[in-house]
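A short reminder: the numbers here are calculations on the coordinates, not readings from a lab. All values derive from a computational prediction rather than experimental measurement.
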Structure P
Amino acid sequence: MAEETEVITLVDEDGKEHDFEILEILEVDGYEYAILLPAQEDEEAVEAIILKFSQDEDGNEILIDPEDEEWEKVADIWEESRLQEGDDN
């Protein structure tokens, strides 16, 4: 049976909505990060993006851009986990 893909909609700074597939949620150094893939029909040259879970001033859960150092660390860990999964197949 195929695994169902979870899709979320994010709103950019211009108010435009974009759908993303959630590839994975990773915990790194006590913080959670979402690995997202744009949910579009044209899958050529599509890159995954990494966003960090945070809270706004009202306590609502939001996704923000991580600092460059955080991004690199999460990307390395995610890439390593994907390579290990490939070795298991």
Structure Q
Amino acid sequence: MPRTAMETQLALLADRIGELIEHLSKPERKALTLDEAAESIGLSRDITRRLCLAGEIKAFKVGDKWVVPLKAIDEWLERRSEQVAS
């Protein structure tokens, strides 16, 4: 028997609620990958990597992977905001 429009909407809503519950039950991350960090601040991966290499963003490598603490991104953004405001 075909679903009504309301049944379809309710099924979609139930799926979305399940996704949200799953997301909220995951532990909060403290760091991002280089690609995630770049995306979060709206810069290219290469520019973000250069900022990390220069020590502008306090990140570190584990093997060949960059680890960018969320706190380091927040601190860099704060410093940049202060520089622009000056």
Structure R
Amino acid sequence: MTGEKEKNVHEAEEMTLDRLEIGRSGIITRVGGEGALRVRLLDMGLIPRTRVTVRKAAPLGDPIEIYLRGYELTIRLEEAKNIAVRVE
């Protein structure tokens, strides 16, 4: 029974980067997307086990500014939907 509870808690903590609130951090667990998009995201440093923090969002919510690996990066919400994170 305990294992099931732990699994449910872990699942509840994982979401896509576009849903992470401003000021919250997470660890990248998966980078999706197809072809050039996925390669571009990986080239920008968005790789699994990387800590990422959502810093701010544009007035209409898109794009968002994230902080990772010592630098700031701005990405569109459509791109952020391809990145799964485990919330810290």
**OP:** Kindly point out which one of P, Q, R the value 24 was derived from, the read-out being relative contact order in percent (Cα under 8 Å, 6 or more apart).
**Re:** Q
Subject >> Of the structures P, Q, R, the one that 60 was derived from, the read-out being percent of Cα pairs over 17 Å apart >> reply: Q
